[in-house]
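Please find the structures below.
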Structure I
Amino acid sequence: MGALREAQWQYDNAEPDPESHQQEAERVWIDNGVAELMARRDYQFPIHGKLVGVTYERFALAVDEYAMSELGRAEISDSVLGRLMLAAMGKVPCDAKAAAEEIMGCANPQSVLEQLARDLLAPFALPGIQAAAEQAREP
């Protein structure tokens, strides 16, 4: 019976498997990329002399696609896009933000933007950390 109790104790007190170094590196790389894209900067790296990654323009396109898909919701005002443009052109940031939040249609629009960035960055995480490691090895 002692062996059974010992096995049960080990099972009950087992720690989850630690995240691998590669998964942690990918998570950090993506987090850094999200910060760069949110700061309106490209997040790219060279592979074989060619820049790959996510540009701010591509991120803006993903946000645009999301916003356009949300415009058809019943609870959005028919004039929200016009109000957004007028507020932006008139340099009224609080009105522009309110219109953008209405389009986003969620409690935390920032998290939606960050998730869009994460989705764009995820396919580049492994090559991105590999390129960074290669650059670190170069003299």
Structure II
Amino acid sequence: MLNPVYLWATLLALLFVLLFKNKVVRLQYTFFLFDSIGLGLFVVVGAEKTLAMGFAPWVAVIMGTITGSFGGMLRDILITQIPLIFRKEIYALACVAGAIFFTMGYALDLNIVVNEVATASIVILTRILAVKFQWHLPILKGEKNKL
């Protein structure tokens, strides 16, 4: 990961979003689709790098989830929106499902390219189906004013 191309690509994308924030909001479906693709790819990278470093599979699931989820959270914070992960949409759960699949495929010595594509596809399809069929996680409600 010593190649600076990734850093420059990320900075250019960030600059683009910051400059054209109002215009980007109009492209909600396109934004959602690319967000889902990016989410799937970051889950793959997080889980794969963790396993390559020799960590336990459960650590790879956590790191895949964190890598995917926190990238989107950081993006939303930078464009002053409530992060998707804090809404009731299926977001982190899609990351968990993908990271578990990748870790299982890695343990079963599945072809790495097949495993990467399948994992990203699982995350992307989970997000798309969750939005299409309005799948939501329950919202926990606590008692107000209770210490």
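Computed from the coordinates by the stated procedures, all read-outs in this text should not be read as laboratory data. Model, not experiment: these values are computed from the prediction. Cβ atoms are built from the backbone, for glycine too; each structure is taken alone.
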Determine which structure produced the value 0.8 for distance in nm of label points 7 Å out along Cα→Cβ at positions 52 and 116, calculated from the coordinates; the candidates are I, II. II
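Comparing structures I, II by FRET efficiency 1/(1 + (r/R0)^6) of positions 44 and 92 (r between Cβ atoms, R0 = 41 Å, to 0.05), which one has the largest value?
Values: I: 0.75; II: 1.00.
Once FRET efficiency 1/(1 + (r/R0)^6) of positions 44 and 92 (r between Cβ atoms, R0 = 41 Å, to 0.05) is worked out for each structure, II has the highest.
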Supply the structure label, taken from I, II, corresponding to relative contact order in percent (Cα under 8 Å, 6 or more apart) with the calculated value 31. I
From which structure (I, II) was FRET efficiency 1/(1 + (r/R0)^6) of positions 76 and 108 (r between Cβ atoms, R0 = 35 Å, to 0.05) calculated, if the value obtained is 0.50? II
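Can you rank I, II by distance in nm of label points 7 Å out along Cα→Cβ at positions 4 and 36 and just name the one with the largest value? The partial results should precede the final answer.
Working: I: 5.8; II: 3.6.
Once distance in nm of label points 7 Å out along Cα→Cβ at positions 4 and 36 is worked out for each structure, I has the highest.
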Among I, II, structure where Rg and Dmax of the Cα atoms in Å, for residues 68-123 alone as derived comes to 13.7, 42: II
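Which structure, out of I, II, was helix-only ellipticity at 222 nm (-39500 (n - 2.57) for each DSSP H run of 4 or more, over all residues; to 500) calculated from, if the result is -24000?
Values: I: -21000; II: -24000.
It must be structure II, since only it matches.
Which of I, II yields 3.7 for distance in nm of label points 7 Å out along Cα→Cβ at positions 12 and 28, as computed? Walk me through the numbers on the way to the answer.
Details: I: 3.7; II: 3.0.
Answer for the origin of the read-out: I.
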Structure with the greatest value (metric distance in nm of label points 7 Å out along Cα→Cβ at positions 20 and 84, set I, II): I
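Of the structures labelled I, II, which one yields 1.01 when Rg/Rh (Cα atoms, Kirkwood Rh) is computed from its coordinates?
II
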